[in-house]
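Scrolling down, you'll hit the structures one after another.
Where a number appears in this text, it was derived from the coordinates with a stated rule and is not lab data. Computed from a predicted structure; not experimentally measured. Cβ atoms are built from the backbone, for glycine too; each structure is taken alone.
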Structure I
Amino acid sequence: MKNWLRRLTALALCLALAASLAACGGNNNEANNTANNNTSNSAGDGQDDGDGAVILYDDEAIYMSVLGDFYDMYAQALEAETLSERHALMALAEAKFLESGVGTPMYTAGGCYALTRLVYRSGGYISWMGDRTNYDQMILTNEIIVTEDYEHLRDMWFELAGTGTYSESARAYLEEEGYTFTDTYTGTFDRVGTTWDFLSSGDVMDDESFVDYLYKYNSESQLVPHLATDYEISEDGLTYTFYIREGVIWTDSQGRKVADLTADDWVAGAQHLADTGASSIENLNGRIVGIAEYLSGETTDFSTVGIKALDDHTLQYTLTEECPYFMTMVADTAFLPMSRSYYISQGGVFGIAEYDAVTASSSYVYGIDQDHIAYCGPYLCTNVTDKNSVNYIANPDYWNAENVTIKNVNLSYDDGSDVTREYNNFFNGVGSTMVLDTAQLEMAKKDGSYDKYVYVADNVMNIFMMWFNLHRQTYANVADGAVVSQKTEEQKEVSLAAFQNQHFRMALARSIDRATYISQNLGEDLKYVCLRNSFVPGTFVSLEEDVTIDINGESVTFPAGTFYGEIVQAQIDADGLDVTVWNAETMSSDGYDGWYDPEAAAAEMAIAVEELAAMGYEITADNPVVIDYPYSAYHEIASNQAFVLKTSIEEALGGLVEVALVDCNDATENLNSWFNTQSGAEYNYDMGGLGGIGGDFGDPETYLDSLLPYGDGYATRRMGLW
C-alpha cells in the first residue's frame, strides 16, 4: 500500500480541520512567509479576516482543500474490480484535478518542423514513453534524410512493426537510396546530471546507456529480453520469475571487471531505491509485497520484501495483487540492478537510517561521478566536463556488444542561446535530429532545406504543464541566490491568498493564449498541432469492456472501446465546466485550444476578486495581484513566449493581474529556480515549472501518481508542496 494511501483517513480529518478553520478562524499574520523561508507552520495554521476565509500554510491542509476530490476518486480507482473500471475512475479523477486549476496543460513534445539523420523510431519506441534514446540500436545516416524518404520510413514502420523486420528493411531501403551510415553519434547537451547514482534520482545524462534492463522495448514496440532471458507468471498472477542471463559482468569506467551480475543485484538495486526515497520507488510501492512497510519504517528488514534472488540467476517479484500491466513496467528505472559488492566498496550501506547517516560521510563516494559507478550496459562514460563535453564508448564486455550499432557518443555543450550556430552545426554533422524554431525555419526556407528535408514530427505522450504555486516560500533561488522577486511583503501575502483560490487559478488557466505562445517557437502553421488539453493523453488507454460508473449521482455506461479522454470530458461536462479536453470529432486531446477563453477568464476573475475582498484583499487595476514568472532572458524565443504569457493574462484579466517577468540570466539560474530543487518549498516562482511529464508504464496511474501528496508525487512539488 502506498504511503499516501495509508494516510487516506487523514482526508476526512484534514477537510474537517479546514472547515473548522473557516468557521473559527485564526489571526496568525506572523505566519506570512518571507524570502527563502522553507518552514511551514503547524497543521491547519492560517490567517482569517473574520469572515471565514483563510490562507492555509500547511501542505496537507492546502492539498486536501484543493485536490481532495482528486485524491478521493484516485483512491477509488485503485480499488476497482476490473481494469476497465479502474481506467474509467482514473479518468474521473483526472477531471477533478483539471477542475482544481493547480496546473494547466500547455503542449506536448512533437508536432514541430524537424530534420533528422535518425531512422524513424530506430532508437526504440513504446507509446507511453515515446521515442527512446537507445544509442545501441540507433540507425544513423551521414546524410540528412530527405522528406520523402522519412515519410516512407514512417509508413514502413506502421506496416512492419511487430514483424521483427523493420530495422533491416529500413536500412536496406536507405542503402538503395544512396545513404551511408555512421557508428558515431555526435550531439549536444545543456546540463549534466546532479548525481551519477541513477537509482537515487534518475538524473543522469542517460542511464539506459550504462546499465541494462531485464527487458527493453525495441524499435518495433516489442518488449524483448535483455538481462533476463525469459520469465514466468504464476497461475494467480502474483509471482513473476525472471531468469537472469549468465556470463554478464559489471565493470568500472575503465572497463575493468568489478563483479559478476547476479539476481541479487536487483534486490540490492530495489533496496537502494527505497533507502534513497527516489521517485521511482513509487512504481514498486503498493505493488510489491513489503515495500510499503519498509518505506514506512514498520520493518527495517528488506528480506521481508517480495523481491528475492532464488539463486544467482533466478529473480522473483511477488505482487500485493494481480497487476495486468506489470510487464509494461520492467523497462523502468525501478527495475534496474545495482552491483551490491561495488556499491559497498564505494562506502555504500543498506537501510534507510544507515543511508541517511553515511551520505554525510566523506567515505561515501558512490555516484559522485562517472568513475564511481559500475557498468553493465552498452556504454562506458569516459569523460564528463561540465559546459564542455561528454563522451561514451561502446562497452566491449556488454552481453550484446556485437549488435551495438553506435560505437561512440560525443556530446558538446550548447545552451541553445545561439540558434544560428545550432542550425549550422547540424548541417556540419552535429546532432541526430533538430527541431526548428521560427528563426531556424526561416533559414531552412531561404537555403532550400525546408522543401528538401523538413518534416512534421509526431506528437508524443509527454505533457508540459504550467503549474501554480499554492504555498510559495522561496523568493530567490536557494542554490545561487539569483532570480530575486521584487514583490513587497504585502504583494506576497495577496498572491498566496489568490493562488489558494480556485477561481483565481482558473482565471489564469483560461487567460493563457497557448497557440500564440507555441507559435513563438514553432511558427503560425503548427501552433495548434502539439497543443494538448489534458494531463493524460486522451487516447492513452481505452476500455476493454462495457463499464457503468457513477457521475454526480447518475449511472453512466461507457461501451468497450471508449477512450479515456471521453470519460474525462463526461465528468467535466457534468460539473458544468466549459472546457474541452477531448474533441469527439477528431478523437483527440491534441490539436486545438479547449481552455483559452478571455471572457470565461474574466468571469472567473470577477468571482475571485469578490472572494478575496471577503478576506480583506482589495484587487483593482491600481492594486493588482502580482505574480512572478521566471523566464530564460538569455533566450530569444523564451523571452518572446514570456511576453505572450504576460500580455495574454494581463489583457484577459483587465489588468487585475500583473505578471512580473523575472530574469534568469543563464540556464543554471533557470534550472535552480525549479528543477534543481529538493522540495516544493524551494520552488521559486508563482507560475512556472514547465517540465515534461511522461509515462513509465501502460496505465494512467503512471501520470496521475505524480499528483499524490506527502512527497510521493513529484509533480506535487511544482505546486509548492512538500
Structure II
Amino acid sequence: MNLINKGVSMLKDVKTYWHKPSEGKYMPFKEIMAYSVGGFGAYCIFTMAQALLLSTTNVIIGNTIGIQPMHMYVMYLISVVTNIPLTMLRANMVDNVKYKEGKYRPYLLRMGVPTVLISLLFVFTPYNSVGYIWRCVLIFIYNFGLQFFYNFFYDAYENLIHVLSPDSQERTNATAIKSMIYSLSPTITNFVTPLIADKVAGGDMYDLRVYQWLYPFIAVVGVALIILVYAKTEEKIVVAKTHVMKVRFTDALREVAKNKYFWIISFAGWLGFLETCTYVILQWLYNYAHLCTPEQYSFVTLIRGTAYGWGMVLAPFAIKRWGKKKVLIVTNLFNILFLAMVYPLMGSIWTVLLCMYMNSIADSFILVLNPAIQADIRDYQQYKSGERIDGMFGAVAMIGSFVTMATSSVLPAVYEKYGIYSGNGYENMYDVLYDPQVLYALVGVLVILSAVGAALNLIPYFFYDLTETKQRAIIKILQIRAMFEDYGNGVLTEEDMISTMELIRQSKKRLGEGTADIAAMKKNKATKQEIKQATLSNEEYEISAEIIKELECFSSEEAQARLAWARNIVSRGIEGISEITADDVARAKKLPTSTKQERQIRKQAIADAKLGVRSQKAMARCYPEGIVMFDENELNSLYEKADELSQKKARLLKEKAPEEEMSAVSKEQKSVGEKIRRLTQEHQNFTDSTKVYSEAKKFITKAENYARFGELDAKYNQAMMQS
C-alpha cells in the first residue's frame, strides 16, 4: 500500500512540476524528459559512430573490411595523435566561443548531423572494389571526420547534464532516467542486428549489408530526437551574470593539474583498460562456437541489455543512501567477482550470459555514477580556480590518450599470439576462431585479463573523498561568490540578494547550534530516525562552517599576503608588467616554510610570480614596440552580428528565399567570421600579456566586494521590512 501511495504521489509531482521545477530544484519534469527521451536518439547516433571508430578490437574494420590487427593498431595510434589538435579546438570552442544557446546545446545539431552522414558514407563505401591500401586510407579519412564530429557531439550531449542543474542529486536522478531510456537504443539495436544478419547475410553479423540496412533507420530516429533535446532544455550555471570566461589550454592544464579528483577518476580509467576484453565473448560463442541459433542470440543480447536497467533504477537511491564513493567500490568488487566466474562456465552460452548479466548489473551503476562524478568534479574545479572549465577538461584528459596508445597494444598482441593475424591460413584471419581449442583458450585469457582490469580499476576509488556534503557546500559558496560579483558590477537582483543572504543567515544560526555526537547516540540506543536526523543536521553544520569560512576568507594571513602582491602589481600599471623578471620567482621561493600557513603563502607567491613572468614574455613577444590596449566592444558587436546573420539565414531557409539573397547572407557571414577570428587572436594576445595584471585586479575587486557585506545586510533588512 505504501508503494502505491508513493507511486501516486510521484505522478502528482510530475503533473505539478511539469513546466516549473519544484522548490530548491532547477529542472522541470518536461526538461528532464526532453533530455532523457532525446538520449535515445543520441545513443542511436553513438551506436553507429562507435561501431566505426578505429580501435584495436573493431570487428567491422577487422572482420568485415579485413584490416590486419597490427595495422589497425598503427592506424589507431595515428588517429590518436591527429585527434590532439582537434580536441584542443573542441575545448576552445566550448569554453571560449560565445553562443546564446549555451556551452553545449549549440553543438547537438552542428555536430550530430555530420556524424550521421559520415557513418552512412562509411558503411555504403564499396571496399571490395578498391585495394587494401586504399581501404586503409578511406577508413582513416572517415575516422578523422568522426574523431572531430562524433567526439564533439558525444561530449555535447553527455556533458549537457553538467550544466542543466547545479544540484548533484538532481543531476543524478536525471541521469538515471536518461540512462533507462537511452539504454533501450543499444538494446533494440543489438536485438535487431542478428535478425537482419540472418535475413540479408546468412547470419554473418560482420557483413556490411547488415549495417547498410540498419543505419539509415536509426539515423533518422537519432536526428529527430536530438532536435527535441536542443529545443526543450536550458543551461544553468552558478556564475555571476557579468562573468566572462576566457581560458587558454595551457592555463586550463595548470588548473586541472591541481584537481586531485580529476586524476583519481582518470587513473581508474587508465588502469582498468583490460576490463572491456570480455565484450566480444558472447558474440564469439554465438558466431564461432555456434552455441545458439540467430533467434536465440537475439534474445541473449536483449536479455543482457535489460541488465543495465537495474543499475540505472537503483543508482540514485544507492547514491543518496551511501554516497558515490561506497557505491563505486562495492559495484567494482562485484564486477571482479562476476567476470572471474565466466572462466569455469564458458562451455555454455547460457551460463556465460548469467555471469555477464550479473556483471552488467554491477557495471550499469557507472552509467549514472560517471556523469554525476564528472559534474561534481567540474563544480570543484570552478570552486578552486574561479572558472567553469568544461570543454578544457576534455582537452586536458587527452593526456590519457598517450596511456591508451601504450595499453591498446596489449589486446592485438594477445590476438596475434592465439592465431589472429594475416597469413594464418584462413580466408578471414578471424576464421581461426572456428577451431574450438583456439576459441576457448583465447576466451579464457580474455576473462582473466578482464578480471585483472576490473581489480586495477578499483584501486584509485579508495582515494576519492568529494562527498555529497562537500559538493553541496561548493554550490552554495559559488552562489555567494556570484552575489558579491554581481553586486560589485551593479547587476544583482533583489531576488538573488534575498535568497543568498538568507542562506548566509541560516548558516550563521546553524553554526551556533553545534553538532550532535552520533557515536554517543548509538551507544544510548537512539532510534534510527533520530540518528538520521542528527546526521543530516551535522552535514548542514559542515556546510555552514564552509560558508562562514568563505565569508571570512580575506581575513587570513594568506589572503592578506596575496592582497599586498596584487596591490603592488596594480599600482605599477599594465606597463609595469614589462619590468617583471625571473628574480621575482627566486624571491618567492626563498619565503619561509616553517608552518602550514607559511607554506601556503609561499606556494601562492611562486604561482603568482610565475604568472608574472609568463605575462612579461607574452608582452615582449606580442608587443615588442609597447602594449596596445584592446577594445572588446568591437568584438562583442561582431558576435551579436554573427547571431543576427545566423537567425536571418535560418529564416530565409524556412521561407525558401532566392539563392541570391542566401548567397549575400553567406558572404556577409564569411566576412564577419574573418573579422572575429582576427580580433579574437588580438584579444588573446592582449589577455596573455596582461594576465598577471587582470588576475591581481580581479583579486582586489573580490576583496572589496566581500568588504561590502554590511551594505548587503542592510539592503536585506530593508527588503524584509518592506515585504
Structure III
Amino acid sequence: MSISLAGLRYRIQRTLGLIRRGLTSLRTRGWQASWERAQLLFRREQAPLSAALYFPTGYPLAVDGDDFMPFVVPASVTPRASVVIPVYNQLAHTLACLHALADHPPQAACEIIIIDDGSSDRSGEWLPRIEGLRYHRRAENGGFVAACNDGAAVARGEYVVFLNNDTVPQPGWLDALLATFETHPDAGLVGAQLLYPDGRLQEAGGQVFADGSGWNRGRFESPDDPRYACLREVDYCSGAAIAVPRALFSRLGGFDTRYAPAYYEDTDLAFAVRAAGRRVLYQPLARVVHAEGATAGTDTGQGIKAYQLRNRDRFRDKWRGALHDQPAPGSRLSDAVPGRCRILVIADAGPRPDRDSGSLRLFNLMRLLDEEGAQVVFLPADRRHDGDYTRALQGVGVQVWYAPWLDELPNWLREHGGSFDTVMVCRYHLAEGLLPLLRQHAPQARVVFDSVDLHYLRETRGAELAGDAASKRAAAATRERELAVIAGSDVTLVVSANECELLRRDAPQARVEIVSNLHRPAGPGLPFAQRRDLVFVGGFGHPPNADAVLWFAREVFPRVRERLPDVRFHCIGSNPPAAVRALQDIPGVIVHGHVPELTPWMEGARIAVAPLRYGAGVKGKINLSMAHGQPVVATTCAAEGMHLRDGIDARIADSPDAFADTIVRLYGDEESWNSLARNGLQNVATHFSIDAARAAVRRVFFTAAADQTAAG
C-alpha cells in the first residue's frame, strides 16, 4: 500500500517523539528507572482476546442410559433474574445448558425455570430431579411463544431472561447482561453474543431490512473483530439469549401470539421495546454458544421453520411504518448507528483506570460521550488489546480497534476517517504527527486536542526545581511544539482554570475548554475512629509522583513518626522505581506498588497526602481520596486547579515542618476531620463529577457535530 506524505511524516514524528521522550525520561527519572519503563513499554505482551469456550464434561451429553445423576442449579427465592428455558425434547442439549449454569453460577441471585412444552423424551422424568430447578410442564405443545410467555408469568425476578435449551452459556454471561442495564438505564432489551460451537460468531445482534427480512451481524466472522466485540445498539437480538425488565415485558403484552408457534416474536419484541422509548443493545461480554437449528432445523421450506416466512409477512404488516426507514434488502451493513454522531478518540494506549488518573478521566469521558448519545470509537496507537481493560471499554459501548484488525494508524484513517464528526487526540506528542493525517483523511471532522495536562508547564516547573539548564531547554522545545498543536486544532481541552488562563496568554487565538477529572463520588467510607495511617496513590510513570514520595518519606514522615510512632505510610502506585522501593528501609514506610482494588485504602486510611513539589493539571489522587470521604493534606502545587480552600476542603502546607505538623494535628482532630471529609465530597460533586463536565462536553463534541451536520 502506498504511503502518503502525511503518513510518512507521522511515522517520522512518532519515532522522533519516542527518542525525545526517552531523553526526557533519562533527565527526570535516571537511567535505571528509564530502562525499567522502556521494558514495560516494549515488552508488554499482547493480551489474549476471547477466553477458550467452556463445554460441560462429555459434551454433547449422552442420555440413552438409565444412570442419571441429579445435580444442583442456582436458585433464589428473591431472584434478580429469572432464566426461562423453553424445552421440547432435545434432553441432551437441555442438560448441557443446565450443567453450564450449575458449573459456573452467576454472581447475581437468579432462578431457573424450565417450561416443558410437552416433551416426549425423558425430560419429564429427569429434569424434575434437578435440585433448585423450577420445572413446569404444559398440558399440550404450544411452541416457543406460548412456552416463553408461560415462563414469564411465573417468574419472580426483576429481569426475565429467555435462554434456548440448545445453548451453553459461558461463565459470566448473565452478570454481563444485567450489568448493561446499570450502565445504560435506557436499555429495554439486551442480547448476548451468540457463537457456534467451533468459536465462530453466529450473531452480534441483528439487522432488519425494509421488507422485514433480517440478517445476523457478524455471521461466521471472528467474535474478536472490533466491529462485533463492543456493546452497540441493534435492530433486534435473537431470542436464544435475551434479557428484558419483567415489568416492561408484561406492559408490552409479552411475546405477540400472532407469531405462534415461533419466529419473529423476538424481532417484534425489539421493535416494541424501541417504540416504548427504550434501547435494544447487543452485549458481547455475555457469550453464549448456540447449536443453531438443533431443535427446529434450518430448512424454511418444511416443519416449524416454515413459520419463519409466514411470520415475516405478519411482522412487515404490523411494523410497516417503522420499516420505512430501514435499509433496502441486500444493502451493505453500515458500522454507524443511525442518528448518533461518531466520535473517534486516539491515545498512545488504552486507559487503565485503576492505574492512573489520566486513564480514569479518559475512560469516564468516553463513557460520558456514550451516555450523551455518541458512537465512540477508540484507537490505541500501540495497537494492543489490553485484556480486561479493553473488554471494560467494549462492555460500555466503546468500539476499540487493535491488531490484527488495526493496521498502522495512517492506513486505518485513510479507510475510516471520513465517517467521523469529531476526532479527539490525547497528548501533544501523538497529536503533532496525526494532525496532517486527520486534515487529509477526515477533513469533515472537528479536531479536539486533549492536552491531559500542559506538558510544557510541568516540564518547566520540574526544570526550575532541578536547576538543570538542559531540562530548561527541553521544556522550551516542548512549549513550542505543544503550542503548535494547539494552533492546529479546532478545540483544546485543559483540566483546570489555571491552564486555561495560561493559554489565554500563550495561545490567545485558540479555543480552549475545561474538561477536568471525572469522578463518581463513592461516599464517606469508614468513620474517623475506624481509620488508620497515611496513604499516597499515584502511578510512578509520572515523574512528579516519584519526587513527591521521595521528599515526603525522607523529609516529612520522620517528623510525623516522632509524634505519632505507630502511624504508617502506605505508598501505592504502579511501577515504583528502585529509589521508591528502597524507602521501605525507613521505619513505617510500606511500598505496595500496584494494588488491584483501591477502595479499601481510600475508605480505611485516615489521611491522604499529596506532597507534589512540581507538576501541572489537576491531581486525580486528591479527587480520588475526597470522593471516598478521605481528607487530604497537600502542597500548594498539588492544590493548584483543585478548587481547594485551606482548612475547608483540604489542608495545605509546603515546608517539611509545616506538612508534618498539619498531619499530626489533623490525625487527632475528629471534628476537623469530619468537616474536611464532608466538604471534600461536595468539592468532587461540584467540580469533578460526571455531571460537572456535561455542559462542556456537549459544547465541544455535540454542538460542533450538529453544526457540521447542518452545514453539510
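Here are a few things to note about the model shown:
- Computing Rg and Dmax of the Cα atoms in Å, for residues 356-555 alone across structures I, II, III gives 26.6, 80 for structure II.
- Each of the structures I, II, III was assessed by distance in nm of label points 7 Å out along Cα→Cβ at positions 60 and 108; the largest value belongs to I.
- Origin of the value 156, where volume of the Cα convex hull per residue in Å³ was derived from one of I, II, III: I
- Identity of the structure behind -11500 (criterion: helix-only ellipticity at 222 nm (-39500 (n - 2.57) for each DSSP H run of 4 or more, over all residues; to 500), calculated), options I, II, III: III
- Look at relative contact order in percent (Cα under 8 Å, 6 or more apart) for each of I, II, III: the largest one is in I.
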